[in-house]
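Next come the structures, one after another.
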Structure I
Amino acid sequence: MDKVVLAYSGGLDTSVAVKWLKEEKGLEVICYSSDVGQGIDAAKLKKRAYKAGASKIYIEDVKKEFAEKFVFPALKANAVYESKYPLATALSRPLIAERLVAVAKKEKADYVAHGCTGKGNDQVRFEVSIAALAPNIKVIAPAREWDLVSRDAEIDYAKEHGIPIDVTKKSPYSIDKNLWGISIECGILEDPWVAPPQDAYQMTKSPMAAPNKPASVEIYFEKGAPKTLNGKSLDAVSLLEKLNKIGGDNAIGRADLVENRLVGIKSREIYEAPAASILLFAHKELESLALDRETAHYKDLIGLKYAELVYYGLWHSLLKKALDEFILKTQEKVTGVVKLKLYKGNIICEGRKSPHSLYKKDLATYEETSKFNQKLAEGFISLWAMPYKGRG
């Protein structure tokens, strides 16, 4: 019997896919799950996979690799898609694809599969990465083939075949979580006129329920990567987890976005990304000290392109790798501390300092101690205005 390795989350789509691949395709199904910070219950996941018909399941803890090799490079790029989405789900897909391919090679499987729909972005992210890493492995996407035309139909299929699931018709949200944030869609959220119900949010308090006293946060960065939180050195995973808790308690990181999907449709999703929101804000504040004007402005353009490449599933592309090198160069002097207050959904910068700061008080001050020669401004303005004289 031919084998297929399925990227398995234990959610509705992939749980149904196990049974479908076995029954409809006649394949031995091996499940693969990556722990990228979603909070895997390994015993529950195994039980669910075997109950659905899997012959084997791999579960790997890749949180450290995800944080250091995927999240932090995106942080250094200030990568945010359409000004709101920090790319949490998008960043995890190339890593999961890498591990999925590795398991497929180990198991000598001719096929890999995923639970993505034909409307989503993740199908592209998985399949482009798989094509780049292992062009001879065939991909099966059950949700693009089966005749289960809605999530309700999938729920009915799961019940009919005794497949355990958590989702219900009353709460049909599709949720994807990792260390960098949560993506939430489906159900009532598909109406962009309707405010997200409180039960849709998973890790953030509402501003009304947040504490009346602000929380203080101090983050030290070294070459663009966060190293300490409130004076304490932390590994990447622990730092993200703590910031998610602090930020979530203070209503930080909510976003409601009607976004332009890669496949050409608009989609309404809500996101929660407390740690991402805090770190992106703080990193940008530190760059304001350490980067010169031309580099900072050009890097903003690069950040937009970087976000698009990640969103479009082009993590392994030559352009993305080239941009990584540019971004690393810009981060050589991005070292220092940023002091923040978090209050009812707001992030407030209270101070920033860096040993490589380009800010010079003796030039910026309006006091008598100023060393700025204001007489030079007249000549500067004359030269600057020269091309525009009489052009109005």
Structure II
Amino acid sequence: MAKKVVLAYSGGLDTSVILKWLQEEKGYEVITFSADLGQEEELRGLKDKAKKTGAKKVYIENLQKEFVQDYIFPALKANALYESKYLLATALGRPLIAKKMVDIAIKEKASVIAHGCTGKGNDQVRLEYGVFALAPHLEIVAPLREWDLVSREDEIEYAKKHNIPVTVTKKKPYSIDRNLWGISIECGVLEDPWVEPPKDIYQLTQNEDKWPDKAEYLEIDFERGIPKKINNKSYDGVKLIKELNRRAGRHGIGRADVVENRVVGLKSREIYEAPGGTILYLAHKELEALTLDKEVLRFKELVALQYARLIYEGKWFTPLKEALDGFVDKTQKTVTGTVRMKLYKGQAIVVGRKSKNSLYDEKLATYTEKDVFNHAQAEGFIQISGLPLKVQAKINKR
């Protein structure tokens, strides 16, 4: 009896070829799993395509709500941003996919998990770490690490030979991963970091020749760090992000051209789009600046760096990540309020913020006659806090 394998299946070039290869070369009975994380049109016809390529069983699950509530929003509350540019859209989806694949493997009594990640990519680490943490008994097969198809051109030829329908061509060989939180694009001419990204690669953000000439203003309401409303209209998490993607995308907001450090040690060039995520990240940070104590805010910046690194490196199901969640959730108890933003010509600018938990006191901050700050006390503060500098200077002089 053939071994059962659960394949993470997107219907793209790699996984389409892998589906056939697992049957032809390994003799596996293949069960495919496709996660609906908000990639929209990419799921059309996916079931038929998998069946025609030989899948014995096909799972397609809408995970958008779970993705937002359990993965995106925790990252947003932490202000997770990898290397100051990447909002981690692809990275955030991988632990959820790993979790669901493990569930299906247990249900179907499959002993193998397969994926289409390369041997120098990040996603192999993220998916396999997830499996290690949740079901270490499962075997993992990664065809791109062992087969003799050495390039995407070879895969295209293999697909033609086996009548596998794929949309990638040698003229446009981009690797694109899309979900609700954003898009990542690599390969092709983008592999040269000197080359400007072609305009036709962008999918969520309009090019500058189509940006509106009039600014758009948004008011975003947060409750305990979670966005709830846009311009006083309530949205669930999924619809809120989609609405912000649409609005911010019109203005060309949310693009990032990044040379980043991959998990395995090499550098890669990636193009990212995250219009809605960019808006929420900026707004959330600004609301925290208004409502969090100075020491908490400064320490949280360190947590944000560590949190982003854990996500990027696939360490979602770890004790440290769980511990950091406890800290982050504690900080969000006061992060309730409204942020007003201006969207204009590729920029998202915070122009207003308010909160019932605001630590901003206008009577202390003002320079008008309403000022209640005791300026005379500043001298004592400076003398005491600056004392180490005086001592150091005297010793150096002596």
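Just so it is clear, none of the values below were taken in a lab; they were calculated from the coordinates. Since the model is a prediction, treat every value here as computed from it, not as a measurement. Cβ atoms are built from the backbone, for glycine too; each structure is taken alone.
Couple of notes before you dig in:
- Identity of the structure behind 15.4 (criterion: mean count of other Cβ atoms within 10 Å over residues 214-221, calculated), options I, II: II
- Value 3.0, calculated as distance in nm of label points 7 Å out along Cα→Cβ at positions 22 and 310, assigned to which of I, II: II
- Here the criterion is mean projected area of the Cα convex hull in nm², and among I, II the highest value is seen for II.
- For distance in nm of label points 7 Å out along Cα→Cβ at positions 70 and 134 computed as 0.7, the structure of I, II it came from: II
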